[in-house]
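Following this line, the structures themselves.
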Structure P
Amino acid sequence: RPDRRVYDTVMVMDATEYLKSKMAGSASVIVASDVFIYIGVLEELFRQCHCVLRREGLVSFTVEVLRDSERKDGDRARGILLNKSGRFSHSRYYIEDTARKAGLEFVEWKEEILRKQGNEDVSGAVVTLQRKR
């Protein structure tokens, strides 16, 4: 419906660059649903989340889950896999380790059905991290 105002602002740009444009400590919450699945390597993005978040601030996002059985070589060994769909899967270990290195504490990993692709369920996780320092 055209009269529904769902967003105050819509930005079409690289997520990391967007966060770089924000003042340090300016956000208490960052929500990114169906965003990180289009970004393979998350190190710089997590560092920028840490920078923009206030102390105790939260970042919550969705990922498609890379299972241990799918990990083999190259990016898979690092916990990242580019799928045939063009979206990335990330392992829980990769998310936790990368977050910790960026100064974000792991809060929650909740596996859910994120969406349907044709008639198939696409499983993933809703992840919450917190800036502690």
Structure Q
Amino acid sequence: MTSQPSSGFSREEYDVIVVGGGMAGVCAALAARREGCSVLLVERANLLGGCSSLSLVQPWQSFHAPPLKPVDPPRQLISGIAQELVDELVARKASPGHLPDPIGFAATLTPVSTDVLPLYLTDKLVREGVEVL
């Protein structure tokens, strides 16, 4: 009797394979899964979140652009799944959300807990049906 070695995957084929578990990879995997695709996310490190988790690159800075007029609020540039992640991190008390940048380098700063982020991302992907390797 012969047997095939196990690949460790639950499927032989995936509609989408995302390489890299940084924030862009996580958002891409979630977007594909929500469109009904079978998704495998491959990350070489033992944590998801990319530089935010592994290199402590904080805070996130690109969600908003400066206002067109001084009396206007900052203009949100990034929304969708990325904003959903921020909202859920705020709900978990793992981020204060978007804060004004006191030195004006960016319109807003978005600090997140580097302790919570990788665990939250893994849980989120698994709950939504993304396989993580």
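Just so it is clear, none of the values below were taken in a lab; they were calculated from the coordinates. Small disclaimer: the values here were computed from a predicted structure and weren't measured. Cβ atoms are built from the backbone, for glycine too; each structure is taken alone.
Taking distance in nm of label points 7 Å out along Cα→Cβ at positions 25 and 113 as the criterion, the largest value within structures P, Q is that of P. Have a look at P, Q and say which one yields -8500 for helix-only ellipticity at 222 nm (-39500 (n - 2.57) for each DSSP H run of 4 or more, over all residues; to 500), as calculated. Answer for the origin of the read-out: Q.
From which structure (P, Q) was log10 I(q)/I(0) by the Debye sum over Cα atoms at q = 0.11, 0.13, 0.15, 0.23 Å⁻¹ calculated, if the value obtained is -0.41, -0.57, -0.75, -1.44? It was calculated from structure P.
Here the criterion is distance in nm of label points 7 Å out along Cα→Cβ at positions 49 and 65, and among P, Q the highest value is seen for Q.
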